[in-house]
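Structures follow.
Derivation of every value follows stated rules applied to the coordinates shown; laboratory data play no part. The shown structure was predicted, so the numbers you read here are calculated from the model rather than taken from an experiment. Cβ atoms are built from the backbone, for glycine too; each structure is taken alone.
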Structure P
């Protein structure tokens with residue numbers, strides 16, 4: 001039986017993109033959820049994670065699957081372990097990093113949907129079996145411009 005609007009993305013499936021040293025696999029898009037949300041699975045190697053940034057159009061939530069992530073928002077820093085959840089409201093500067101020795105894996109939920117397209121546009125297609133290249137300062141201008149196009153800001157890269 002087919003259910004209108006239902007979609008299934010299996011483990012290991014979904015378009016994957018490298019960005020700032022992390023691998024982002026898009027699991028759900030605004031198009032597939034009627035605009036409600038976007039869902040991205042992220043793999044964050046030790047020492048990796050995005051620079052401080054702000055979203056103005058969407059809230060961002062994290063559910064940690066494996067490893068550890070340090071998440072900072074509005075001056076508060078929390079260490080997430082598997083099974084932990086963090087909600088970051090729009091408009092609040094935040095960042096995350098992996099302080100562990102193994103890759104961390106998390107689900108990132110953006111509400112409403114749409115920002116998941118940023119990962120595809122700003123990143124480069126991931127190649128199976130390879131690690132994402134680390135962030136390089138030469139990428140700052142393009143990353144800043146795309147972040148602004150998607151309603152955000154990268155204060156650390158623009159000052």
Structure Q
């Protein structure tokens with residue numbers, strides 16, 4: 001029954017992780033490839049090392065992105081993110097983090113997304129238990145965004 005409740009909220013935001021060579025222009029080439037199919041990158045986190053870079057991307061059209069990656073042979077992984085719209089970035093961020101801490105839910109990683117048309121600050125988080133964290137944040141009054149909210 002709990003999953004029925006989640007389905008009514010919307011599809012989780014999908015993140016793609018792509019390993020890129022640590023070369024000038026590698027990230028720009030990936031973004032150009034996506035933009036050629038009218039896909040916008042709306043969230044980005046880059047973890048760089050000497051040999052390779054892991055780019056985490058949230059995009060406006062995950063289905064087409066996955067198809068492009070498959071067709072082009074671009075290795076990638078996917079995961080679900082919780083995206084919280086914060087009215088006030090400072091206080092809202094602390095309230096969100098405190099809510100998850102009190103619920104004893106670990107955040108694996110987090111990063112800000114590019115501003116949405118409503119100009120809310122948006123925090124993307126990968127958590128250990130997606131469904132539990134969604135329920136806790138909803139009960140605490142946070143506005144969560146789903147893939148349909150981010151697809152433009």
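A few notes on this one:
- For distance in nm of label points 7 Å out along Cα→Cβ at positions 15 and 47 computed as 0.9, the structure of P, Q it came from: Q
- Structure responsible for 12.5, with Kirkwood radius over Cα pairs in Å, for residues 31-86 alone calculated and labels P, Q on offer: Q
- Of the structures P, Q, the one that -3500 was derived from, the read-out being helix-only ellipticity at 222 nm (-39500 (n - 2.57) for each DSSP H run of 4 or more, over all residues; to 500): P
- In this comparison of P, Q, the computed figure 0.98 for Rg/Rh (Cα atoms, Kirkwood Rh) is attributed to Q.
- Here the criterion is distance in nm of label points 7 Å out along Cα→Cβ at positions 23 and 63, and among P, Q the highest value is seen for Q.
- Per FRET efficiency 1/(1 + (r/R0)^6) of positions 55 and 143 (r between Cβ atoms, R0 = 25 Å, to 0.05), the highest-valued of structures P, Q: P
- When distance in nm of label points 7 Å out along Cα→Cβ at positions 71 and 103 is computed across structures P, Q, the figure 3.8 traces back to Q.
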